[in-house]
Structure 1
Amino acid sequence: MDTLGRMRLLGFRKWYERQLVEGHLYLTSCFLGIIAIASSLELYGAREGPLGLVVALGVGLGGVWATLFCWERYKRIMLVAEHIGAHAHCPECNAYARFSVVDAGKALHQEPANIEDPKEVWLKARCRKCGCEWTI
């Protein structure tokens, strides 16, 4: 399910909370990848034969992949969540996170969100309290 679908299903507050939890799980996984890289260096220093070299190389490459993948996912999730969260106030009545999603940019329909083009990361919201519509 894409970002927009999850936001409509859960509501903004729960979606935002889950985005923060998911983002920080990716950050934790990134740190585990860094630990795997350090472990591979230790395995390389204590290797006994060609099998030890292959194991050290495998652990190191797996750690590099996990670190880079998880860091990119963390950045993407946090950038989208923080951008939307920072603008979730109704401009008329100042109610926070009390809106329905009317429409969204192409980036919020893709998983993971393509945040390279700022013109594609937008969300049209309608306040449940006063009915005002604004673009995030």
Structure 2
Amino acid sequence: MQATQQTGTEIQSVLDKFCEGYANKDIDALLDLFDSDPDVLVIGTGEDEKRTGLDEIRIQFERDFCQSERLTVDFENVTISQQDSVCWVAGDTNVYFTAEAKAIHVFLRFTAVLTQRDGKWLFVQTHFSFPFSGPSE
């Protein structure tokens, strides 16, 4: 159920705006990318990073931005699938940030579900995770 080319372009635009919002530490711009439904969900990499609703998601963004001086996010190897007005997205994420004058790169996996409301694609769920790098069999 690969997304149409037009939908793929629109979803990529949402991902680009997400990256721009993080780089600018612009919480309002980021929240504009999320559906206002009370059960919208963001799952981060921390044990306590499961946020439901825009108020909790705002708290998560505030915390993310307080923990770093500079922060950039980029997505690669993105796949976008679609069924009617719902898309699901998966990809790799590179997060670069500076904390306490130390430059850090973190590689994450990313999944998201977006829904189309009034012609606009909005996140209803995002999930970032660390790939497990345990011993091979």
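Identify which of structures 1, 2 gives the largest calculated value of distance in nm of label points 7 Å out along Cα→Cβ at positions 76 and 92.
Once distance in nm of label points 7 Å out along Cα→Cβ at positions 76 and 92 is tallied for 1, 2, the winner is 1.
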Q. Quick one: P(r) over Cα pairs in 10 Å bins from 0, in percent, for residues 28-99 alone came out at 20, 27, 18, 14, 11, 7, 3, 0 when computed from one of 1, 2, so which one is it?
A. 1
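Which of the displayed structures (1, 2) returns the greatest value of distance in nm of label points 7 Å out along Cα→Cβ at positions 52 and 124 on calculation?
Biggest value here belongs to 1.
For structures 1, 2, which has the highest computed value of distance in nm of label points 7 Å out along Cα→Cβ at positions 60 and 116? It would help to have the intermediate numbers written out before the result.
Values: 1: 3.1; 2: 2.5.
That would be structure 1.
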Q.
When helix-only ellipticity at 222 nm (-39500 (n - 2.57) for each DSSP H run of 4 or more, over all residues; to 500) is computed for each of 1, 2, which one produces -20500?
A. 1
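Where does the value 44, 42, 24 come from, among 1, 2, when Cα extents along the principal axes in Å is the thing being computed?
On the way: 1: 71, 22, 21; 2: 44, 42, 24.
Answer by label: 2.
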Q.
I have 4.6 for distance in nm of label points 7 Å out along Cα→Cβ at positions 4 and 44, calculated from one of the structures 1, 2. Which structure is it?
A. 1
Q) One of 1, 2 was used to compute distance in nm of label points 7 Å out along Cα→Cβ at positions 20 and 36, and the answer was 2.8. Which one was it? A) 1
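Taken together, the values in this text are just the output of simple stated rules run on the coordinates, not laboratory data. Because the structure is predicted, anything quoted here is derived from the model rather than measured. Cβ atoms are built from the backbone, for glycine too; each structure is taken alone.
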